[in-house]
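Participant: Take a look at these structures.
The numbers here are math on the coordinates, done by the rules we state, and not lab data. On a predicted model such as this, the values are computed, not experimentally measured, just so you know. Cβ atoms are built from the backbone, for glycine too; each structure is taken alone.
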Structure 1
Amino acid sequence: MLHSDDLKAKLKSIDRSGYKSYKSLAGRYKFEDYVLIFDKVQSDPFAPPSRLRVQVPQQVAGFPQALFSTPTRRVALEDFLTRQFGSASADSRRKIRGSGKSGTLAIASCGQEVLERSSVNVTDEYVEARFVAGLPADGRVILGNEAYAMLFGILPNIVRQSLKYQNLDKNALSKHIDVVEDQDFIRHKLEELGLIAFVADGSILPRRSGIDDRPMRGIAVDVETLDVVNPGEIGADIVIPFRSPASLQMEIQTPNRGPVKGMGLRPGVTLIAGGGFHGKSTLLSALERGVYNHIPGDGREYVVTVNGAVKLKAEEGRSVEKVDIRPFINNLPFGQSTRAFTTQNASGSTSQSASIIEALQLGAKVLLIDEDTSATNFMIRDVRMQHLVPKESEPITPFVDKIRQMYSELGVSSILVMGGSGDYFDVADVVLVLDNYLVKDMTVKAQSIAIEHRTRREIEGGEHFGELTERCPLKRSLSARSGHHEVKIDIKGKGKILYGESETDLSAQDQLVDSCQTRAIGDAIYYGVSEYLRELDSSTTMRELVERIDKDVSERGLDILCPFARGDYARPRRFEIGAAINRLRCLKVRQLREEEEGQEGATGEKEPIG
């Protein structure tokens with residue numbers, strides 16, 4: 001290992017040289033309080049910044065072991081330190097002159113969720129932060145003095161502020177860890193309590209905007225009663241804290257905050273109804289994000305949903321590869337089979353059908369569905385339409401006729417927003433109505449209405465839900481090769497993965513919350529294909545593949561996804577990994593038992609179904 005003095009000498013010797021001379025910095029350097037590691041040095045000031053690490057020995061960092069004594073507490077601590085490093089380095093670029101990305105010191109940015117990340121690693125031996133640095137240059141000429149100021153002036157100060165326990169806000173750190181620990185405690189407690197979700201009283205569910213996930217401002221309520229005070233003075237920014245209906249209220253004892261009261265949702269079919277703009281989708285959005293922990297002050301810290309909850313919607317244009325969608329769609333025109341439905345351009349109804357079947361195959365336990373983002377002909381088919389178009393002429397079995405079977409036969413619950421059709425009253429266990437953002441339990445009234453105003457529609461779901469035909473991905477279809485690149489994997493923001501020659505749209509995956517998750521998904525697919533799929537053995541199912549990837553990450557960390565240290569991973573759930581694989585346009589699968597059945601399935605670029 002070299003010394004920091006060696007780094008000083010190198011910077012002096014390459015000052016005013018060509019930019020490629022920065023490559024000589026690669027290696028490890030011992031500073032007084034930490035080790036600085038250059039993992040990859042950029043070749044151009046306009047290229048992606050260099051990848052660096054700092055390792056601070058625990059003798060210097062001084063973090064009590066109790067702060068990272070469990071996996072949950074460790075993730076919370078690492079998240080807190082990532083945010084501290086990001087805050088401390090925010091204005092670094094303004095302090096250094098140069099071209100392109102000169103002077104940049106940055107770590108992975110964090111949102112409202114607390115995710116397992118690779119940006120900071122806390123162990124018994126050291127605290128490591130992984131970040132990027134834009135090494136200063138004037139055009140392509142090295143600015144050695146500016147690099148010295150960045151690495152010997154700015155960086156040590158960032159390390160002092162963010163990676164040494166003695167310099168941190170102890171109360172804020174403790175609260176951060178405790179709040180995350182409480183959320184995880186509740187999530188693990190849900191099954192024991194017979195629940196699929198919990199929403200604490202006082203939660204702030206609305207967000208500031210469609211592009212700002214922070215809590216909406218403008219609260220005007222009585223703290224004790226939660227009643228609105230002077231709403232006219234707030235105007236468009238009225239925010240109503242969540243209050244559970246008495247019939248669904250319960251209390252959960254947490255290890256840090258103590259008792260938390262709120263609404264408990266039990267397995268089955270939960271319908272969220274109400275007028276437009278009264279908060280139906282806002283509640284569902286909070287529940288879909290409840291699979292993650294949130295930072296203190298987010299407003300959704302104690303909105304907790306089981307890990308197996310999956311949000312689904314229609315995705316016109318997505319690809320589908322050999323999915324048995326017969327539970328929902330059958331008897332296509334001209335005798336096309338839906339036993340192994342395949343298309344590069346799915347319609348709204350076929351895409352939603354395929355997405356539900358895929359989620360069930362991956363082990364989903366709760367489906368979250370909003371009518372606003374669903375195919376209408378997939379969700380409902382009223383009695384008048386049944387008289388006009390007889391069942392033998394309608395390939396689609398509406399979700400309303402399958403939702404009970406899905407729960408009774410498969411044990412899969414549903415929480416859905418439905419403000420436009422009362423047909424779901426007949427199949428719902430609980431009916432919630434949002435009225436001025438307040439939740440009311442209207443189950444009894446809805447059931448009474450269902451009896452008094454019978455729909456007279458025919459139930460079209462048959463006696464059983466139908467078969468879930470397992471699918472096995474074929475290794476030969478999942479090559480990451482692109483041109484002269486043996487492996488080409490990249491992302492475009494949060495919603496798009498470039499995998500080999502395939503560009504995959506993930507923008508409809510609402511539970512994908514961070515671009516670092518997307519990056520991890522791309523590399524997780526390649527890892528899974530390399531480790532668990534064989535050219536001559538296509539017996540590994542999609543669920544087995546994603547569960548093995550997930551298990552390996554749980555046991556060995558995110559670093560297994562890449563041969564070198566990366567700081568830009570955030571852990572995705574297995575459901576989003578599976579969703580990405582299922583949407584790869586290069587994907588080919590083998591259906592189990594397809595050899596016996598000998599069915600090829602419907603195919604086509606244009607869908608015959610609306």
Structure 2
Amino acid sequence: MADLEDSVAIPEFSCLLQMDPYLKAYEKDFKRRYELLQKQLFQLEEAEGGFDQFTRSYNTFGVHRLPDNRLFFKEWAPAAEALFLTGDFNGWDKFAHPYTKKEFGKWELILPPKHDKSPAVDHNTKLKVVVHTKEGERLYRISPWAKYVTREEKSVIYDWVHWDPPQPYIQIHPRPKKPTSLRIYEAHVGIASPEGKIASYTNFTNNVLPRIKDLGYNCIQLMAIMEHAYYASFGYQITSFFAASSRYGTPEELKQLLDAAHSMGIVVLLDVVHSHASKNTEDGLNAFDGSDSCFFHSPPRGEHKLWDSRLFNYSSWEVLRFLLSNLRWWMEEYRFDGFRFDGITSMLYHHHGIGSGFSGDYSEYFGLQVDEDSLVYLMLANHILHTLYPDCITVAEDVSGMPALCRGVEEGGLGFDYRLAMAIPDKWIQILKELKDEDWDMGNIVHTLTNRRYGEKCIAYAESHDQALVGDKSLAFWLMDKEMYTNMSSTSPLTPIIDRGLQLHKMIRLLTHALGGEGYLNFIGNEFGHPEWLDFPREGNNQSYHYARRQFNLVAMDHLRYCQLYAFDRDMNRTEDKYGWLAAAPVYIPCRTAIVLANEEIDYCY
């Protein structure tokens with residue numbers, strides 16, 4: 001290994017320095033990170049035959065049906081004294097089917113088929129792993145690799161359900177090519193209906209996909225798909241990483257959703273949460289083997305004090321297997337086209353971004369405060385994804401402004417395709433809260449919209465799900481407030497507040513679309529100025545679904561002015577599709593009061 005380290009050089013580091021010569025002072029940091037990446041790749045080749053096999057570990061861990069209908073079970077539980085399998089198949093006998101202990105904390109079990117040669121565990125029946133600890137405890141756990149988990153109506157705990165349908169859905173439509181201009185529709189399946197209930201994958205396929213296509217979006221970012229026991233967590237407290245949420249339907253129905261999107265030429269990104277995990281034990285990863293570590297760092301490093309969740313140990317071989325295979329699983333099994341990585345600021349720094357107001361000083365991005373284990377994991381994930389799937393799209397949510405986040409790993413970067421331009425929505429909210437219309441500073445607005453790292457692509461957005469949540473306000477509500485409930489009908493006089501609100505809603509989104517980045521994002525419902533906030537059912541609202549929905553019916557009412565906002569959003573996307581300003585080279589903005597945009601082929605102005 002020493003010879004490898006001595007010979008490592010970042011192949012295209014000079015390209016990064018051409019983009020930003022100030023990074024030369026941190027060449028040693030970049031080199032060390034790249035060496036750590038190469039070390040990981042070397043070890044994967046030596047120990048696992050390369051990352052291709054390593055990232056397919058979902059084919060061996062969990063449960064799998066062999067060609068002769070035997071069932072093979074495998075788990076990693078290094079602190080366990082013994083493992084047993086129980087479930088509907090054996091009448092919930094806790095001792096009848098023990099796992100055999102293998103090397104490196106692995107446990108295996110093979111179940112022969114029944115007398116009729118069918119698998120010992122039927123499709124859609126329940127299972128549990130019984131973990132015996134060295135302290136004599138008996139724990140009931142869901143396999144970390146479970147592909148489907150469900151919850152009984154009156155229960156708070158999810159159950160592992162064996163999913164092996166006799167007629168699985170076969171996707172037939174090829175993945176669309178990576179869009180040149182990325183126009184993202186950020187969506188949540190559960191709220192994608194006017195009805196006060198949890199909406200389904202099938203509803204999204206039949207009723208929402210055609211709407212997204214009509215609006216001109218070529219990419220969907222699906223939130224809250226990875227299973228999460230607590231619905232009100234918005235999908236950010238993951239309990240089962242390989243399971244598509246059963247509250248919306250079956251895995252086959254999600255596959256059908258993606259297949260339908262692909263048939264429309266729309267790519268689909270998964271909102272992936274690898275920055276932390278739920279603290280749940282009975283139906284989560286936490287304390288799977290009875291220890292306070294296993295997949296996570298031991299406390300206090302392994303706990304996020306603000307999120308009340310567990311933090312992965314990215315230096316662990318088996319954690320890398322689990323997380324990298326998780327990404328591969330969603331790409332292969334469901335044929336997602338990429339990922340939006342949530343909350344990576346928490347991953348990049350030991351302080352998790354808590355209490356850190358990033359000033360942009362480069363010293364903040366290097367040194368001991370950086371968690372290089374997780375940083376190298378992100379480099380490894382991007383390298384593997386883009387090697388296996390050249391059209392894969394990865395988007396980073398980072399508030400810190402980490403340099404080279406969206407430069408290739410061959411340059412020493414982290415390898416993401418895009419980063420979210422998170423300062424833009426904050427600027428619009430600040431303006432609407434604090435300034436009179438006559439005090440708007442166009443130069444300051446343009447500066448915020450165009451102030452991004454050269455050569456690193458950004459996804460611009462005027463608002464996302466963060467602004468829609470209860471406790472905050474959408475742009476439409478900041479602009480029109482309570483008049484949205486009484487004065488949005490075209491049969492009534494157009495009030496000054498509604499008139500101003502409609503026009504500024506359009507212009508704010510157009511300016512953001514045109515100047516803010518190399519991609520654009522809209523949260524479901526905001527395209528037509530959804531009049532209410534988003535609040536999931538919880539104790540504080542008496543478990544109500546009234547605000548956990550999107551009122552698409554408002555657009556269908558021609559006499560309501562919501563349809564005007566919808567039409568503008570559609571035409572804005574279609575115009576971008578024609579002229580391609582998102583994919584155009586950066587332009588100089590010569591006038592800060594009447595904004596002029598230009599590219600090589602055509603002049604256009606707003």
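Participant: Quick check: 26.6 is what I get for Kirkwood radius over Cα pairs in Å, calculated from one of 1, 2. Which structure matches?
Facilitator: Answer for the origin of the read-out: 1.
Participant: Comparing structures 1, 2 by distance in nm of label points 7 Å out along Cα→Cβ at positions 197 and 309, which one has the largest value?
Facilitator: 2
Participant: Right, next: Computing mean count of other Cβ atoms within 10 Å over residues 21-28 for each of 1, 2, which one ends up highest?
Facilitator: 1
Participant: Work out which structure the value 19.0 belongs to, where mean count of other Cβ atoms within 10 Å over residues 541-548 was derived from one of 1, 2.
Facilitator: For mean count of other Cβ atoms within 10 Å over residues 541-548, the value 19.0 is produced by structure 1.
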